[in-house]
Structure 1
């Protein structure tokens, strides 16, 4: 993906704990006050912080882990609101920059009767897209850290190359890379370019999360087991396959475990995958060597923890506002 060129940015912060860095978009989700109607019929919305990488950073911090968000916000009121959100969640904001060249991104959401979503995005461009590789400093990362990213900001914009710089930087230090494609085709001019870009980045991930709605699109393979097997390429060590109401599975090259979905009343699925991902990365950050699961029981414990986090989040509205605490997860009864 190119050679690390060095760079400028926020001052490196030394931490004794493994830090989960996330990079990419943070935006405003406008959540409808009514359910079961298409976006064009929604009459009123409620402002909520969102953006998958930021959600994951907040999820890690809310559970008691150490997290930092790398991104760019607009020099506007929405950017102020999002920065306050990160601060209140306990996320390190030393890697967040601001710009007056574009506004903070917005997403309007409608909720179907089953809690699933329809999106309309306003980012043409948005501030997050303007984060450049020159703003990434390789000295931010250590060999015990984790970098998590998605595909939304892998479009052809400066932020794509900021991702490449960050990935190269942390890998050069021996840290871990996590990738959740989190496909949003509405943000791409060409679906096949989206698919190709995702596949170009997969080999650089140690940890890959993919949903049942994305698997065939990304791999081009209709058979689930073959599709999963095809994703073990490059550095990929762990694949988490989330299946909504059908639970989740975790694969390594040697282990396969699954957990059923917990029966809950679904209010809003926004950010459920991020709650899952954040909980998983929180557990890994507590013992980065634990990525090499030696027994099915060890893998099941982490997968079950992440699955419980997601099941709690869907019972509430919003993404960051719906994230569970450690006590809430540990007190869940199967």
Structure 2
């Protein structure tokens, strides 16, 4: 395996580290030229994942052509808002023999497209791409230090998912295949919005009952939308749905949960996001999720209330009160 990892944040760096033992070489593309040069020298990503050593055959670069040259797998780990631009910039340097694996968890705001749809839309101007998506419960720091983790690789082409599964699985990372990229990508994106809500509940001092209700009903919303978009409900009961949702809502390393906690503390959203070096995808995904709910006529009460809080239209307390005062329904 000759692997190009496009995106040198915490998750991209962790994937480069954990996949290195299975690879002939890994090239890790980092946006900031100075950081790429420093990482190549010090063998550490001190900006996004300090304390973890980059294996010697992982090379860092800020040059896309250099990162992609000779690669047979391109692993995209960039923030969703930069995905289309970066795949366009990659276009002259990629070819039909490559496998494209997306580990970005988000929805494109303008076109309401999943990341695999963005990749296919860009690359089909040149060739028909082989695309898979990667998701599941996976904090970067825990993966980088070698804690056992299980994630999902999904593609409509079973052979593509199986090939990625074989190449990426190792002693500490176990991959399961799945043929439902819609369900996997919707679950991956929307769980970040529910995680902000979970952070708000924690920040307000609410207990385990509230958290359990939020996760359960949040999963119901995500599942409804995924099915309406053509996904399979059973996908959302697996690693890319329930597994990732529980982790992101309850884990102390969750950036989206942290945003919610600070919102509960009364801090303005702009101040919260402005102080974060890494991206909390749920903030931007919330707008896209609300728009998708309207497009597919799916009721998303938690996500809609979260949207109002993020835009400063309601306080967290008012949003919670409105959720509890909704008309009574069957489960």
Structure 3
């Protein structure tokens, strides 16, 4: 579990005719993130705020939203600005409200988004990426939007690196998604990054959605794989493993978490997750070690934080899973850093 404590202002920017699900889906995921942190004895991580160019708007389904905060003149704390989409019939209309919002985005966010180590982030859902493009906030960034609007995005932002066929993309402080449900996928991904994979998996279970990564990634993350099921006991055990892979887990300890016998836990895992509990544990430990190595840890240290008894045990497991050695990952990171420097 990640015990970060400072609040992030989650600023949903809502213009007239905004898609209601673009607002409600991600907002509910972030609300549940706070709830799950509270249950774990941790402070809330996100402060949800709803702002707009006008104080009251009508959404895509006709439901009116009122008492919206005005667009703030500056960002006084770490802020994630969320731009939601509109139905396609409204996307090409630059209304006074859209023009005001684009101007505010440019004046308020542009400098922050192109600064090093910024605490701020821009999140776009569906056609919200087009609004970001009008504000000049996607130039020289990889981004995406709904598949029907990709050409519109390229026309609005010829300097942007528009990518087709992606659920979502993250390029530095810019996170863009392809559509309504993709906005929930993106929210879960960002929550996992901030609050831990186990907590994000719990939220996905609450919302009855499948966790998935962007199709930009060549493989499903081990933290998210084997979780396309709704069995509570199996999710409980997977959450416990993901939260603390370094623990000295065995079948007795895992079955105690799931409140079932060892034999029944094995049967449930094979039936619902497609692997054994110990196979899942090994995959999580390898991924945690891989992440540690990418962040500069030694092989010995990576083995320790991932739960392997020694660097030798990590090397053996690594070779069985992927071939080669953990040192290959270290060298890959070093080469990537060298390319960036040039």
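If we compute distance in nm of label points 7 Å out along Cα→Cβ at positions 110 and 134 for structures 1, 2, 3, which one ends up with the highest value?
1
Identify the structure, out of 1, 2, 3, from whose coordinates FRET efficiency 1/(1 + (r/R0)^6) of positions 70 and 238 (r between Cβ atoms, R0 = 30 Å, to 0.05) was calculated to give 0.10.
Value 0.10 for FRET efficiency 1/(1 + (r/R0)^6) of positions 70 and 238 (r between Cβ atoms, R0 = 30 Å, to 0.05) corresponds to 3 out of 1, 2, 3.
P(r) over Cα pairs in 10 Å bins from 0, in percent computed as 5, 23, 30, 23, 13, 5, 0: which structure among 1, 2, 3?
Clearly, the read-out refers to 3.
Values in this text are rule-based calculations from the coordinates and carry no lab data. Owing to the predicted nature of the structure, the values given are computational and were not obtained by experimental measurement. Cβ atoms are built from the backbone, for glycine too; each structure is taken alone.
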